[in-house]
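Presented below are the structures under discussion, each in the form of structure tokens.
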Structure 1
Amino acid sequence: MDPVVHFEFPYDDRERIKRFYTQAFGWEMQQLGEEMGHYVLATTAKPGGPSRPDAANGAISGGFFQRQKDWPDQVPSVVIAVQDIQAAMKKVKGAGGELLGEPMTIPGVGEYVSFRDTEKNRVSMMQFLKPSS
């Protein structure tokens, strides 16, 4: 079973979205630089903090990406962790999904690609880098 590990929301104003989620929910923000597309990481939970009692690992964290004029489906979405992104892409297509481009490398993180499910929802998947021994 491949778990949901991350969420993503687009933004038009980075400072405004950081301020909103920090003030409204107390999330901690880490702003990344130009080399990472001005992405903002959001930490939504800490070990030992409140979470759904039925959640195996508590809550997930996420991030915010800058809205781009030429990108499709810039809406809130989730990221699913997969072991093999190429195999997962074949499964998505075989199940009736539509890939939104080719995987992109996120330095120090892994391979990432978005897709639409059969209901036209935008979802993404990530093959994380293997930890070095």
Structure 2
Amino acid sequence: MGMRIGEMARRAGVSTRALRYYEQHGLISARRGPNGYREYDESQLALVAEIRSLLTAGFTLEDARPFVECLRSGNATGDSCPESVAVYRRKLAELDDQIRTLVARRAEVAAQLAGACPGCTVHVEIRGRRT
């Protein structure tokens, strides 16, 4: 017998709503018991953990699909398949673009500050340290 949605949510550390959402998008699956309740097996816990980890790191639900499929196909990790590596590469490229954009915006704001306040200094905070 599998876990009902409440137990699955508790063990996975997500809401029942999130589980239904993941199921709706085909990332996890549940059997329906004779009473109509969703029943999840243990293997779904690893899939939910993978999805949560990726979402926390800024990936989209669709980005998670290759990682979930990699796990489903019997691999020990979700990132050991070429499709998952391709998602990592694409995400890194997106982040690099965002970083370049932010650096350019920061330079613009720093220049505006320098123009508005000629004696003001601009401090840079990197990983909690102010320079």
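Every number here is computed from the coordinates shown, using simple stated rules; none is lab data. Note that the coordinates shown come from a computational prediction; the quantities given were computed from them, not determined experimentally. Cβ atoms are built from the backbone, for glycine too; each structure is taken alone.
From 1, 2, which structure was relative contact order in percent (Cα under 8 Å, 6 or more apart) = 24 calculated on? Before the final figure, lay out the partial values.
Values: 1: 24; 2: 14.
Derived from the structure labelled 1.
I have 68 for percent of Cα pairs over 13 Å apart, for residues 71-118 alone, calculated from one of the structures 1, 2. Which structure is it?
Numbers: 1: 59; 2: 68.
Comparing all candidates, it corresponds to 2.
So helix-only ellipticity at 222 nm (-39500 (n - 2.57) for each DSSP H run of 4 or more, over all residues; to 500), computed for just one structure, reads -19500; which one of 1, 2 is that? Spell out each step's value before the answer.
Working: 1: -5000; 2: -19500.
Answer by label: 2.
For P(r) over Cα pairs in 5 Å bins from 0, in percent, the calculated result is 2, 9, 15, 15, 12, 9, 8, 8, 7, 6, 5, 3, 1, 1, 0, so let me know which of 1, 2 that is.
Numbers: 1: 2, 9, 17, 22, 20, 17, 10, 3, 0; 2: 2, 9, 15, 15, 12, 9, 8, 8, 7, 6, 5, 3, 1, 1, 0.
This value belongs to structure 2.
Between structures 1, 2, where is FRET efficiency 1/(1 + (r/R0)^6) of positions 63 and 111 (r between Cβ atoms, R0 = 41 Å, to 0.05) highest? If you can, show how the numbers build up before the last one.
Working: 1: 1.00; 2: 0.70.
Biggest value here belongs to 1.
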